[in-house]
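Listed below are the structures to be examined.
Quick note: the coordinates plus some simple rules give every number you see, no bench work behind them. Since the model is a prediction, treat every value here as computed from it, not as a measurement. Cβ atoms are built from the backbone, for glycine too; each structure is taken alone.
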Structure P
Amino acid sequence: MTSEAATHRAIEAVWRIESARLIAGLARMVRDVGLAEELAQDALVAAMEQWPAQGVPDNPGAWLMTTAKRRAIDQIRRDQRLEQKQQEIGRDLETSQEPDIDDAAIAAADRDLHGDIGDDMLRLVFTACHPVLSTEARVALTLRLLGGLTTDEIARAFLVPEPTVAQRIVRAKKTLAQKKVPFEVPGGADLAPRLSSVLEVVYLVFNEGYSATTGDHWMRPALCEDAMRLGRILAGLAPDEPEVRGLVALMEIQASRSAARTDKDGEPILLLEQNRARWDQLLIRRGLAALDRVDELTDSPGPYALQAKIAACHARARTAEETEWARIAALYAALVQRVPSPVIELNRGVAIGMAFGPAAGLEIVDGLLDEPAMKSYHLLPSVRADMLGKLGKTDEARREWERAASLTRNERERALLLARAAQA
């Protein structure tokens, strides 16, 4: 590898590590997430131009912050309408016209980058996930600003055209500016719904990686990793929020099964058929530890914590036969009380069927047939097919497997469902 190529690799690594903190610190100064990202990108371009010749600085994050701050001052000086903001962030940069980035500037930038980083990052999380944005926009903006992903990487991860992702991000930043969304951590009665919005985005990213809705692959592990990294950041910023810990626990335990969820050809392996020796015990221990922390924080676990407790039941079972299905059914009953949903009720039906027999489960599942939200949900006929097959109703089971296959958009899953139909 050439020296220049090595430097570019180093720049990419630095950007992955520092970009979120850099954007968060800049957003606190300029109070505009879109402008903050532009300034950070300008600094990145400067690094790519200068570092190959000058070498990677000892404190690359602070170098980027210094460069970005100076770009901010230049822009503010060109825009008289932002004179007040110039005063706020420019007092200590009156000598910023000097071309060299000296030690004092680096030290000041390092304080900006790390001094209030917890508060700044939390503000950035809540801003990127603001409910004023669509779900798709929140996901794209969060992965861009906090995950450090390029628009191309986000587009490939979600199998959508890159221009579509780019438009979502541009519109999201414009919407935040037009709506004058404050760069702050919400308080009081606003905190719970805003935190819920943040957690929803993180778990949506994880779920798309864990069970891809479209495409040729059963999983997209990189998205799971991005979501878990965001969850861990959030847990570090809000360590006493039970649902944050619950979400981290849920993702860690679910992700522990990743290596066992496909065979060598990438074909899906369902939960009860997986080789549990391939489950990642480190992730399970981390997830269980996060779940213990939830129990320390609250006597009334929320939806993510309840789902994590369900996942923990599977993680603790050394074999599929040892699974505590009655406890899982009870946890799903508690979950559906907290978050009424036909999908959760379907999962409760599965647990009931495993604990008390397929006829008991099918009674619950059949009660969902007229639910409008379930008309195109492929897992409903899939679950019915499994239960009908266990009851010896093979013709009905085959038709349900085929119906499930017609509804899924994932090619790997379609092949699995058709194989089950052929075996019925």
Structure Q
Amino acid sequence: MTERDPRRVVEAVWRIESARVIAALARMLHDVGLAEELAQDALVLALEQWPRTGVPGNPGGWLMLTAKHRALDLIRRRATYERKLEEVGRDMEIRQEAAEAELDDALDDHVGDDLLRLIFTTCHPVLPAEGRVALTLRLLCGLTTEEIARAFLVPEPTAGQRVFRAKRTLADKRVPIELPPPPELPQRLASVLEVVYLVFNEGYAATAGDDWMRPSLCEEALRLGRLLAALMPGEAEVHGLVALMELQASRIPARTGADGEPVLLLDQDRGRWDRLLVRRGLEALERARALGAFGPYCLQAAIAACHARAAAPEDTDWERVAALYRVLVHVAPSPVVELNRAVAVAMAYGPERGLEIVDGLLDERALKGYPQLPAVRGDLLDRLGRHDEARAEFGRAARLTRNARERALFLSRAGG
């Protein structure tokens, strides 16, 4: 295999450029599914031609140009060429020269707007959460159906159905491929950020399977977050989410031991944290602060920054962490946030105070199957010397989790 193997180049270019190509085609055709098909046609042509003719000097531009020509050919073949072009916003009489001008214009301009339209479309609230995630990974991250299935531990046909149903729903509901109007932007942006962070979290702490983490998903979420920050530089929460992901991702090298076993935050070797990601995360947090607003992602990033700035666990400003969680509970109330606040309160003011908060959550329906609830309670009981009760809680946590690595951790704490 040569150093510049055409097939590998095609795969790499596709992963990087596919979102831009699909976004541009979607703007022309107003159809996400059809845009993906034509983009993949260009990919097939690249796989056929590049091994014979060599990799072009601008492979991303080649893919874009080829896909655009195929889209233009498709438009020409339709029954009324003028009517189709009017549907994409052209109200003048169409001539061949004008069509070619549209093609050239699409190659050079609107890239940022096209990508934003595609992001807001794949993350549209009309889709269920799993559909938004699958479609976003497929169209914006360039993952194959097999890769999506492997990432979320579902059969490949299930992953394929999620993508198919999401595209069909967008078509059936006639969801326009456009940025939402200004009054709807905050709500729709929240959906976009939720999907990106959901992808990141599944990579950071896998809900099931044999691996505690899937770093590749973290990388894809970070790529999406950085793209959003570049396209929407005036949105504080976008920078807040990027800051949060950068700071959390910085810990990934220290989150597992030699055999892949989980290493919890207080036990991690902080010398293994990625200082570049820490610096980038802190810089993103400063950008968010400069914009004034301080929403839930910015608050979570500020909490992560407290850990990042502490050279050792005992140097952590736990009182500030607890105070930030108290604000977060008011800004984005949820039982999980309250459980996290309990941990911070226990570290700042003692396990008794933390246990009071945890015991107040025992009847929360949303936490009934959540393994972290008994795990946190077990840890606090253990610190209070109530070891038998702690072991029972860790045993309960082990029964609830679907992740093999996490189960082994809880069983070790339970003494089993």
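Some points to look at:
- Which of P, Q yields 9.9 [mean projected area of the Cα convex hull in nm², for residues 138-273 alone, calculated]: Q
- At a computed 0.85 (FRET efficiency 1/(1 + (r/R0)^6) of positions 170 and 218 (r between Cβ atoms, R0 = 35 Å, to 0.05)), which of P, Q: Q
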